[in-house]
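Student: Listed below are the structures to be examined.
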Structure I
Amino acid sequence: MGEDLIEQLRAIVGAGAVLTAPEDMAPFLHEPRDLFHGTARAIVRPGSTQEVAAVMRLAQECGVAIVPQGGNTGLVGGQTPASARAVILSLQRLDKIREVDGLTDTMTLDAGVTLLRAQEAAAAADRLFPLSLASEGSCTIGGNIATNAGGTAVLAYGNTRDLVLGLEVVLADGRILDGLGKLRKDNTGYDLKSLFIGSEGTLGIVTGAVLKLFPLPRQRVTVFCGLPSPEAAVALLAKIKSEIGTSLTTFEFMGRFGLELVLRHTPGTRDPLAEPHPWYALIELSSQIEGDLDARLEQCLGAAFEDGLVTDAALAASLDQRQDFWKLREALSEVQGREGGSIKHDVSVPIAAIPTLIAEANAAVEALIPGVRPVPFGHLGDGNVHFNFSQPVGADKKAFLDRWDEVNDIVHGIVLKLGGSISAEHGIGRLKRDALPGVKDPVAMDLMRTLKAALDPKNLLNPGVIL
C-alpha cells in the first residue's frame, strides 16, 4: 500500500511534487519552537485546487490522514503530523494572486501566497491589506485563515476572520466548496466560511480566499513611550482612543527586561529613550487622509505626561526610525531563545484586567520557580498578552522546560478567573488540545465534535489537532 500510494500521489501532482527522501522531508516535520517533531509517509505539493481535491479523494479511498501545511510557522504544533502514516499536504505551490479589485476593495488569491506578497499586491493597487505578523515573509494566507491569525493591527482592523469575505475549500471527501464571493451583503443561509476560519485544517483545506482591502494610509505616526506601570499603559490606551479615535492602529507593550533582551541579542538596535523605564508602549496612528495626526498625538501625550501616564517618548521622525522602533518589538519573540528555555503563553483577558494578570502571574510563577524572569508583552490594544517566562540565570534548560505544564496551569488559571482565553491568536493545535475541554463550554465542545464528525467522518483531516 505504501509504494502504491506514493505512485498514485505522483500521478496526481507530478513526480517532482512528492517528496519522500528524509533530507527533503525534514524541513516540513518540525515547527519553529522545536517542541513538536513529526514523521510522515510523504510530502505532497499540489499545484491547483483540483489537485488538492484529487489528493483528498485518494486519501478517502486509502484511509490516509492528511495534514495541511502552509508556511510551517504555526506555534502550537497544528501543522506537524503525529503519525508516520500521515501525508503532509503543503500548499506552498498554490501561490497565484488571482485578482485585485480596487472598486470592491477585495483581493482574490491562492492559499499558498505569503502574507508579505499579499500586502505588496494590495499596495501596488494603492490599497492596504492590514494583517501584519512578525512571520509575514513566510507565513501563508491559508495558514493565517486556518489559525485566525491576529497580529499588530487587530485593534483597528480585527483578526483574520474579520478580513475574509469568501473562501474556496476542499472538503474531506474531495468536493470543492466554491464560496469566493466578493459581496459585503450575502444573507443566504449559514455563514459556512466561518466554520473553516480558525479550524486549523480539521474541517477542510482552504485553497483560495477573497480578502478585504482598505484605502492605503496617507499619514502614519509612530511613537515609542516609556511608562511607569501596566496600569499607566491601560490608562494611556483609553486616553488615546477617547481623544483620537479610530486613527489608533496599534498599541503594543513590553517590559524593560524584554527590551533588554532585544538590545542584547539583536545587532543594530539601540534604546530609543535616554533613560530606562519599567514599561514601554509602541503606538501607531494612521489615516487615509493627510492631516495633523502628529500634532494631535503630541497634544494627547503632553496631557499624559502631566497625568503621570508617560515618563518619556520618542516620535519617529523618519521611515528608518519607525522601522527601528518596530524592530525592537518584532525581535522580542526570537531573542528569548538566546537566554535558554522559555515557557510561553498566548492568552487574552479584558484590557482592564491586564495589570492584574501581570501582577498575579508574576508573583505565582516566581514563587514556584525562584529567579524566573517574566517576559510579558504583546497587543495591549486588544487584550492579547504573550506571557512568557525565561529560565533563571544558570538553570538547567531541560529541567526548566519540564515544568511547562505547571506554569501553564498557574497562568491559565489566573486568565480564566479574569474572564480570559488560553489561546488568543495562535490556536489550539496539539499544544493546548488536552487543556481545551477544561476551559471550553461543554455544549460548545459537543458542537465542535459534531461538526468534525459531519465534515470529516473518517477523521482524516489533521487528526489529533484541536479535538
Structure II
Amino acid sequence: MNAETLARLKSAVGPKGFSEDPDVIAPHLEEWRSKYKGTSSLLLKPATTSEVSAILKICDETATPLVPQGGNTGLVGGQIAFNGEVVLSLARLNRIRGLDAQAQTITAEAGVILAQIQRAADDSNLLFPLSLAAEGSATIGGNLSTNAGGVNVLRYGMARDLVLGLEVVLADGRVLDLLRTLRKDNTGYDLKQIFIGSEGTLGIITAASLKLFPKPAERVCVLAAVPSPAAAVQLLAEFQSRTGGQISAFELMPRIGIEFVAAHIPGARDPLETASPWYVLAEAAGAAQFQLAAIIESALVAATEEGIVTNAVIAASASQRSALWALRENMSEAQKREGASIKHDVSVPVSKIPQFLQDATAAVLRAVPAARPVSFGHIGDGNIHFNFSAPQGGNEAAFLARWDDVQKIVHDIVHRFGGSISAEHGIGVQKREQLALYKSPVEMELMRTLKRTFDPKNILNPGKVVAV
C-alpha cells in the first residue's frame, strides 16, 4: 500500500492499535499446525466497532485487502494472510457488553475468549455450551465466523444455533446492527446467518448476542471400552433412549489415540486396566431429579450383557471427570507431538460411520500402507476427525507430500456416503478448490454471487472459501 493509505490506517486505530514490528506480527502469520505461513507488514488491532468501521472504509476506498483474525486457532488457513494483506486482529474487542440472567442471553464482542464467556455464564448459574479444545484461546468472533462445533453439538447444536443477534461491519465500513436478543423474530430474511460460517469473507463480526441455558445440576461422565465403531453407535442409541435425549457429548477414541496421549501428555494415563480397540467418552447432563447416574449405570449393565461394552468407568468427582476429558481434549496435541499427520474434518450420517471408517481407512492404507490411522471425534453428531500419523520411523516429509492425494481419496468416499468434507473447521484455503468438486454448480454460483454482492472489491479475506 502507499504511504498515504498506511498513515490513514494507523490514524484510524491510534498508536496502540497497530504494529509494523515483524516480531509482533509473526505469531499472526502461522497457524497451530505450522502447515500454513503467511506474510504481512501491518497488523491492525482496533479496540471498538467504530475503529473497525473506519478501517474498512479506508480499505474499501483504496482497494486494500485485509484478513480478519480471532485467536488464530483455525486449521484450514482461513485466518492467514498469504499475500501481504493487512492483518486485522479483533483481540482488543474483548468486552462482555451484558448478561441477562432472566432472558438467558449474553452479548460479547468478537475478541472475547470462549472460556471467558463460559465462565461469565457459570458465574450466573447458567451454561454457554459451545466447548472445544482451543476454548482457552479461541475467540467468539472466530468461532462464529467458522461456525464452530465442539463436543456439545449433539445436544445444543453448532455455533450458529446459539446466536440470537450479530453486529457486523460490512466491506464498505457500514455497521449492520442485528444485535437483538429476541428468541422469535420473523421479519424477513435472517441476515445474521449469512455471516456465520462465512470466514470473514462477507463482513467482519464485531459482537454477538448468544443463547445461554440452565446450568445442569448433574453431569455423568463415562469412559466405555467398545469393540468397534458399530458398537459405539449402538451405545449412543441406548444412552439416548434411556435418558430421553439428555446426552450432551458422545466422543469416539481409538486405542492408538489413548496411547499417544499417555505417551506425550504429562499426568495422562489409561483409566481402564485392559486395552480396547475403541473407546467412547460420553456425558449426560440434566436436573438432579432425573437421576442420570442410575440411568447410565443401568444402560452400561445392559450394554455389557449385549457385548456392546467390555469395560467402563464413571467419573466419581469433578477431578476424575476432568481427567477423562483430558484424554479426548489432548488427542490433537498428542498426535502433533507424535510427528507429522494428515488430517480431515469430515461428517457422514451417524448410522454410516462404521462403514465409512472401514472403507476410508482401507483406501488410505492402500495408498500409504504404513500410515497409522488415528480417527476420533464427535461420533454422536457424525463428525469424525479422520487422521493419519506418519509411519513410525518413516520419512515425514514424503508422507506429508501425499496430503492432497490422501485428502482426495477420503473426500471422494465422504461424498459417496452423503457426507461433508468440512464438518466444523471451515473451508479456508485448504478445501477451497475441492469445494467445487462436491457442491453443485448452482450452489457454487450462489456462493460467488453472495461474495460479489457483499464484497464487490474482494478485499475481505480474499482467496478464502470461494474464488471470484
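Student: I, II: which one has FRET efficiency 1/(1 + (r/R0)^6) of positions 48 and 248 (r between Cβ atoms, R0 = 35 Å, to 0.05), as calculated, at 0.45?
Tutor: This figure was derived from II.
Student: Please compute distance in nm of label points 7 Å out along Cα→Cβ at positions 16 and 272 for structures I, II and give me the label with the greatest value.
Tutor: Going through I, II one by one, distance in nm of label points 7 Å out along Cα→Cβ at positions 16 and 272 is largest in II.
Student: Where does the value 0.45 come from, among I, II, when FRET efficiency 1/(1 + (r/R0)^6) of positions 88 and 392 (r between Cβ atoms, R0 = 41 Å, to 0.05) is the thing being computed?
Tutor: II
We did not get these values from a lab; they are worked out from the coordinates using the rules stated. In this text, all values refer to a predicted model and were calculated from it rather than measured experimentally. Cβ atoms are built from the backbone, for glycine too; each structure is taken alone.
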